[in-house]
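Take a look at these structures.
Just so it is clear, none of the values below were taken in a lab; they were calculated from the coordinates. Predicted, not measured: the structure shown is a model, and the values here were computed from it. Cβ atoms are built from the backbone, for glycine too; each structure is taken alone.
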Structure I
């Protein structure tokens, strides 16, 4: 009979968050820092990356972007101005209210996000390559129903 490894139940949000943080640190330490190099290469701040990510599949006003990212309106506006200047975001008049400006990712903005995703994926692949096959199978088994549920949830 094989001895089972005792894994404490993460019954609270705090316990689960602590486990996820430990996993995240391990991933970053084993090659997940490549996305930081892309930030630097693209000369993007974290706020600018967050704005691009929020606008990847959505059009928002600066006000709604600021609310979504929990930024001040001037802070969001500065990030947007820099991204528009670099052709990573497009700003246009709202068709129903010309006083409002709608924001969306440009093709160049999407390519920048794809590069970040590629670097993140490479880091995750480096991490998962260090795992025994049995651990990978267990992790896939645990994540699959969670990911399926998230994909089926309505957008927030």
Structure II
């Protein structure tokens, strides 16, 4: 039986930035330099990995963010059709300085320790009040690498 949503909203799955052609040229030149260094030092597999990784990142950045449905109900947090039960979640945090506002949820699962959800169309304080009834509020920060990649335009 479906559980009614206590709060729900639609938001982009990630922040999309429009990139100019010089960004693609920069990524290409830097990537080719790294690949050339890998091949010069005999690290063929590392060079192939760099090519695959950069190709995947560039393909990901060309697609606009799709709109995702988010919901908090009495069983857990729903992202599209995936339920993250409160029993598998440890704590949450809504940073006050983040633009756009986002919900950071720490999971008990080792392969997915932090779930980042953009908050749009609803007041972050309303989301906070609903989440507080089910799990603890603990300060969390997004990984440093995520900030570096955003700074570089990924």
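So the values come out like this:
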{"item": "Origin of the value 14.9, 44, where Rg and Dmax of the Cα atoms in Å, for residues 49-128 alone was derived from one of I, II", "result": "II"}
{"item": "Among I, II, which structure scores highest (criterion: percent of Cα pairs over 18 Å apart, for residues 89-136 alone)", "result": "I"}
{"item": "Label whose coordinates, when mean projected area of the Cα convex hull in nm² is calculated, return 11.0 (choices I, II)", "result": "II"}
{"item": "Ranking I, II by distance in nm of label points 7 Å out along Cα→Cβ at positions 81 and 145, the structure that comes out highest", "result": "I"}
{"item": "Which of I, II yields -11500 [helix-only ellipticity at 222 nm (-39500 (n - 2.57) for each DSSP H run of 4 or more, over all residues; to 500), calculated]", "result": "II"}
